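So, here come the structures, one by one.
Derivation of every value follows stated rules applied to the coordinates shown; laboratory data play no part. Quick caveat, the model's predicted, so the values are computed rather than measured. Cβ atoms are built from the backbone, for glycine too; each structure is taken alone.
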Structure P
Amino acid sequence: MAEHIWSVLCSKHLIEPQTNLMSLFEVVEKITIVGGEERLAHSHAEGKRGFLFPVQMEVVTYWLRSNLSEPESSEGRVIVKSPEGEVVLSQEFMIDLQHEEGGYRHIVTYGVFPLSSFGTHWFVVEQRRSSKAKVPKWSREARIPLEMIAGK
């Protein structure tokens, strides 16, 4: 299985083409939504679960081969859980370490965020692993908190 090295929630990244070095900008830990309580109450009054908040965020993950000399691949995903534990977003991806002797970066981009409540939301990075029952299951590799706050 590929080894998860790190994951970061940020607003954007930049890869320098000559060196392939990556810079991450504006690590996101907390977002305050001015007028958020009113927007949420209004959407609930209309019978909706919440509203889509426009945002520019990325979860950047970095993976290495479990044995650096042997090519491998795996499946990963990032799920977003509300403060109540409900999965509100999910995106699967391939962890392709077949051709790279170094690591593999994967970027999951978000342009909107479904908000049904305020509080701590969790971005959970998982990898599909084999189990004794030979039925693959998802294994948590990292959790990244995002505090969503209603502002005045």
Structure Q
Amino acid sequence: MEPLIVLVVAFAVVLIITRIFSSQFKVAFSARIAMSVMLVFTAVAHFAFTEGMAMMIPSFIPFKIGLIYFTGIIEILLAVGLLIPATRLIAGWCLIALFILLLPANIYAAIYNINYQEGSYDGKGLNYLWFRVPLQILFIVWVYFSTIKFTSLPKQNN
């Protein structure tokens, strides 16, 4: 729930600021900045709740702690990549792939009631799953439209 709140609040704030300073709403730009803010927020969780997040990874996958750190670093790099015009498109596609790859860990956490913040098995269970899957889809759609669809259209001369 917290990442969604961070995403929406950051989007609203940046949208208002861009409207004030440019006299127009810059939706895709604001959405990219909001996604970057949300990614840094979630990346910090990889370092603050490493043990609990490692519990979200099925037992057959090795190097769980390293994988948590790695994905946190990747999230930060992709957050920066969204803000650089030369890397925006590749960062968008990589981020969509990352969201798809992380979905099984969220499903696993829901099935086994993993509370990554507490590092325990008293999580939100299936309620978390019902919220998390649509949230991942929202993140994918958000990245696609703010980074790929509307920023890769050819510019028209007026």
Please state which of the structures P, Q yields 29 when relative contact order in percent (Cα under 8 Å, 6 or more apart) is computed from it. P
Origin of the derived value -2000 (helix-only ellipticity at 222 nm (-39500 (n - 2.57) for each DSSP H run of 4 or more, over all residues; to 500); candidates P, Q): P
Out of P, Q, which has the highest value for FRET efficiency 1/(1 + (r/R0)^6) of positions 46 and 142 (r between Cβ atoms, R0 = 35 Å, to 0.05)? Q
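Identify the structure, out of P, Q, from whose coordinates semi-axes √(5λ) of the Cα gyration tensor in Å was calculated to give 31, 16, 14. Don't skip to the answer; put the middle values down first.
On the way: P: 33, 20, 10; Q: 31, 16, 14.
Label of the source structure: Q.
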I have 1.00 for FRET efficiency 1/(1 + (r/R0)^6) of positions 54 and 70 (r between Cβ atoms, R0 = 30 Å, to 0.05), calculated from one of the structures P, Q. Which structure is it? Q
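Between structures P, Q, where is distance in nm of label points 7 Å out along Cα→Cβ at positions 6 and 38 highest?
Max of distance in nm of label points 7 Å out along Cα→Cβ at positions 6 and 38: P.
Here semi-axes √(5λ) of the Cα gyration tensor in Å, for residues 30-77 alone was calculated and came to 42, 13, 6; which of the structures P, Q was it taken from?
P
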